[in-house]
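Presented below are the structures under discussion, each in the form of structure tokens.
None of the figures in this text is laboratory data; all of them are computed from the coordinates on show. Note that the structure is predicted; figures quoted are calculated from it, not measured. Cβ atoms are built from the backbone, for glycine too; each structure is taken alone.
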Structure 1
């Protein structure tokens, strides 16, 4: 996968996550989840963008590793929404976000693994 394509996918994931979260009802629980998920889903792409300008291979790997952790967290919050939030939400969009975050975790994990192999 071209890095430019991954950058676009990460950006698109963040945008779609934010738009999806706007559709959820307001409750204390959802407010906490919304805040956490917006932070993690937007941090993935931001850290990956930083990785592209890494000052060394170690810096690059560290930034991608942070992106991976943030994507893992995003996936967690999305799965939590699926289990506990109002079932009248757009389930197709939620499933897309969960599937995309799973795929992106695998891609980022592969990049980390390949960049740490000596």
Structure 2
């Protein structure tokens, strides 16, 4: 089953962890010096925050595949959506190894399409 992904750039990681932990009634599944992630089942979302030098706000959205078949299905959808697809392939990102591609929507919002090789 696919999972929606949201990544938000924040200024204060500790304060944001407190806010989102209260909002989600759950502690992050991953905490690093510059990053935190919640793998929620209700709603089914991979929600991440980081302080990686970007302007605060929405960093990118995505659809996370659980297996190679789902990943290929999403890639086919990307091709139908049009636009320039950047196929990153095997990579290490956000403390996980994954295969991924990227596309910008018509408003310029980046969409990340990963299949994580290991969950954190």
Point to revise | For -29500 (helix-only ellipticity at 222 nm (-39500 (n - 2.57) for each DSSP H run of 4 or more, over all residues; to 500), calculated) the corresponding structure among 1, 2 | key: 1
Revision key, fill the gap. Note: distance in nm of label points 7 Å out along Cα→Cβ at positions 61 and 85 at 1.9, derived from one of structures 1, 2, originates from structure 2
Study note, to complete from the structure: Matching 26 (relative contact order in percent (Cα under 8 Å, 6 or more apart), computed) against labels 1, 2 points to structure 2
Practice item. Please state which of the structures 1, 2 yields -0.36, -0.68, -0.87 when log10 I(q)/I(0) by the Debye sum over Cα atoms at q = 0.11, 0.15, 0.17 Å⁻¹ is computed from it. Key: 2
